[in-house]
Structure 1
Amino acid sequence: MLGINSKLPHTGTTIFTVMSKMASDHQAINLSQGFPDFKVSSDLISLVNRYMQMGMNQYAPMEGEPELRKQLGQKIKRLYHCEVDPDTQITITAGATEAVFSAVSAIVNPGDEVIIFEPAYDCYVPAVHLNQGVPVPIPLELPDFEINWDLVKQKISAKTKLIIINSPNNPSGAVFSANDLRQLADLVRNTDILILSDEVYEHIIFDGESHQSILLHQELMERSMAVYSFGKVFHATGWKVGYCIAPAWLTKEIRKVHQFITFSVNTPTQFALAQYLKDHNNYEELAIFYQKKRDLFLDLMKGSRFVPLKSAGTYFQLFSYRDISDKPDLEMAEHLTKKVGVASIPISVFYSNKQDDHILRFCFAKSDDTLKSAAEILCKV
């Protein structure tokens, strides 16, 4: 018998794939996986087609098309008031997940400890394991999923190489405050600890709040890698185009890894995105767009027995079902999908210890009709 020693022996198929397939198999409304069910801008699609017709169909530069990186540099300066060199600090990646993996692979060595706040997006821990690092999970404090910075201080050791932060946070919808950034800066000052900041939902923050990017904090920026996603911003998750911003010395190491994972990213899409970014309205109105959907979904769910938690950002809404059932959350999610007709994501899968608080995540990046149909069903539970 042939065999291998699995590098991820305790990792199965991602929950997003599992629940989306279950939704499809049982004809359930899919509020599980985080993708919109409405159309991408026809103008953006036309731009992609135009550049295809123009012959922009061969390899892009490994680090990304210069014009796209230039436009991103201008966007960053407008939003976060900082100068980023497009040539040495911006890398276009095959989605944010590849950016995360490239960044972790570039800096984490065997035995290095990586602090991860949980519930955490499910690509962080496997990336650390594959590079023989040691994940150090720290739970966010309910009900608002806040960071206990005193606990973080206790968890930092001589082996701590990296702290991964995610704001707005998937799955919780919690967002960083300026005070969070200050406390993070205080903790890592005079250390060799690096920061990986997952900011893919940077434009989806509600109730008049602004995104507290790592790029706003000069001291942190000097030791940080920030990851972003065009898919989340322009409703095109299937295009898998993202980018990573880091100091030149870190970018150099990240690109060493990136070039052997994907080498380069879809060329006509990069040209199209560069053109599309010139109109600031294409991303600056996103928060208003999604807040209307969040508010609609919450209003529709008022007649249900599900209890909402605060969603300050992302396009996800958490609901507690404690008043409905004592089933484990994975079992409850399966029940709702197979028997009720609405798919969600159980939050316990985002914890390394499978902490179960009887909470489910629902994606509201859907058409109003989809949300109305789903809420009508859920209100009968």
Structure 2
Amino acid sequence: MIKPKIPNIKTSVFAVMSAMAKEHNAINLSQGFPNFEISKELASLVYKAMQNGHNQYAPMQGILPLREKLSEKTEKLYGRKYNPETEITITAGGTQALHSAISTIIREGDEVIIFEPAYDSYAPVVKYNGGRPIYIKLKHPNYSIDWEAVNKTINSKTRLIIINSPHNPSGKVFSEEDINKLKKVVTGTNILILSDEVYEHIIFDKKQHNSISKYPELAERSIIVYSFGKMYHATGWKLGYFIAPEKITSEIRKVHQFTVFAANTPIQYAIAEYLDKEVEYLKLSSFYQKKRDLFNELLTNIGFEVKPVGGTYFQTVNFSNYTDENDFQLAERLIKKFGIAGIPMSSFYHDESNTKTIRFCFAKTDETLIEAAKKLEIFFNNAKKQLNLF
């Protein structure tokens, strides 16, 4: 028998809900993946790279042409120059980058601040490496950071703060004020920052992405993680990267090389060429804002009160006025009885806090969103009838 290294860890809620959706033939707005096609030109570039013989191992740190393009992109967007040789590393997706970074940094007894609700891969990796997650709940209803609580939590054992903007699952976007308060928290400490920025280009209402790379005093102590899957509607490609100062990067690469060694070669060559088309990632905000607005309009017309998210391709919906169920029970019933799948927000809290809120992914075709809204309308009318609200 194997003694569990991280006890009480369940199968990812994304896998559970997607499997349930498939079993009951429900519309899957749970797991975060687009259901529309990727660029035909990008797909053809992958094929071209294969035809040109780029089918063997890439260098451990990723092919240099791609890292050079990413260095140029980061400098142009955020004003910071990262050395493509020593400070940019291509990974097998954003989650692998997060895993390698946490595994490099955290040792027995180290404490890591995690803001909840949180992407579900952070805490297990911290525990796996002997660390202790310190959870700070974002404040409702706007999911704002309680910086006073952060200041009270910091101590000599605090090794890492994990931040995520735009934030999955809430859609919250870090403000300039948040950045300034983060600066104050870490000044004079040895605390490192792991900044999950995989939704950097999916940000709405003309807001700007406050990448940690824009702030020298934070960038010098930060690992920043990105995802090509989110950038190019190709989550199944599992390709991402991280950027960090050379001294930090050199240590993370030691772990990275024995985790996957190298990421997919032909896709790296394809993206290196496709990155020249800046419009393809710069148009993501407007592309997804149209989908957010459509989905929210449909929900509002039904009768739901919806607060539009600031970024990502997830919208949260609160059901507290329509049921006494907890959010997991509700999510299960929505799948089995009404044919629509979402993710219960309790799954993003270590204590499974019941917020009676469901997260839906709107990275879907308009037709899918319209059909999903019809199913939610049936639920809404059914709930109002049971509560005698008509």
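Please treat every number below as a calculation from the coordinates, not as lab data. In this text, all values refer to a predicted model and were calculated from it rather than measured experimentally. Cβ atoms are built from the backbone, for glycine too; each structure is taken alone.
Suppose volume of the Cα convex hull per residue in Å³, for residues 57-168 alone works out to 148; of 1, 2, which structure was it derived from? Among 1, 2, the structure yielding 148 for volume of the Cα convex hull per residue in Å³, for residues 57-168 alone is 1. Out of 1, 2, which has the highest value for distance in nm of label points 7 Å out along Cα→Cβ at positions 49 and 281? Structure 1 gives the largest value of distance in nm of label points 7 Å out along Cα→Cβ at positions 49 and 281 among 1, 2.
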